[in-house]
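What follows draws every value from the coordinates through simple rules; no lab data is involved. Predicted model only: the values in this text are computed from it and were never measured. Cβ atoms are built from the backbone, for glycine too; each structure is taken alone.
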Structure 1
Amino acid sequence: MNTISKPNRKLKALRVELGYNQTEMSEKTGISFSSYIRKENGFTSFTIEEVKKIKEELHLSDEQTSTIFF
């Protein structure tokens, strides 16, 4: 499984800026609430598929996605 491991302060900042809470993000991406929190806080990794879902839901450009996740 391909994963991305990195605490995601940039994702959290963007989520807050766009007015989403963690519950909404977990629902939009299909990631369980507890998993989403662990992933956003860097305790576990987002998979490539989860990154794709987040990119789609937040309408991120390739550059924004790269800045946030890589």
Structure 2
Amino acid sequence: MLADEPAAVLRSGGRVVVRASVDGFHRTRALRHARGRDALEGFSRDSCDPDALRRELRSTCTTSAGAHRRRLQR
């Protein structure tokens, strides 16, 4: 995958790396197809729920960063 190499470089420098994907954050079929089943704009703008993805990433990153800090303090 495209991000594998940069992730490895960051990890080797001691950074915590969180890999994310939009899989699992798709909107309902009705919302995805509201502009038409084959509409390019609908595909690019309406396929995924970016707000849900951001919420999950913030939650994950906050939890991961806290755990990482606790490990460093030991």
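Compare distance in nm of label points 7 Å out along Cα→Cβ at positions 14 and 30 across structures 1, 2 and report the one with the greatest value.
On the way: 1: 2.0; 2: 5.2.
When distance in nm of label points 7 Å out along Cα→Cβ at positions 14 and 30 is computed for each of 1, 2, structure 2 gives the biggest number.
Look at mean count of other Cβ atoms within 10 Å over residues 38-45 for each of 1, 2: the largest one is in 1. One of 1, 2 was used to calculate P(r) over Cα pairs in 5 Å bins from 0, in percent, giving 3, 14, 16, 16, 16, 12, 9, 7, 4, 2, 1, 0; which? The read-out was computed on structure 2. Taking relative contact order in percent (Cα under 8 Å, 6 or more apart) as the criterion, the top structure among 1, 2 is 1, with the largest value.
Out of 1, 2, choose the structure whose coordinates give mean count of other Cβ atoms within 10 Å over residues 22-29 equal to 17.0 when calculated. Answer by label: 1.
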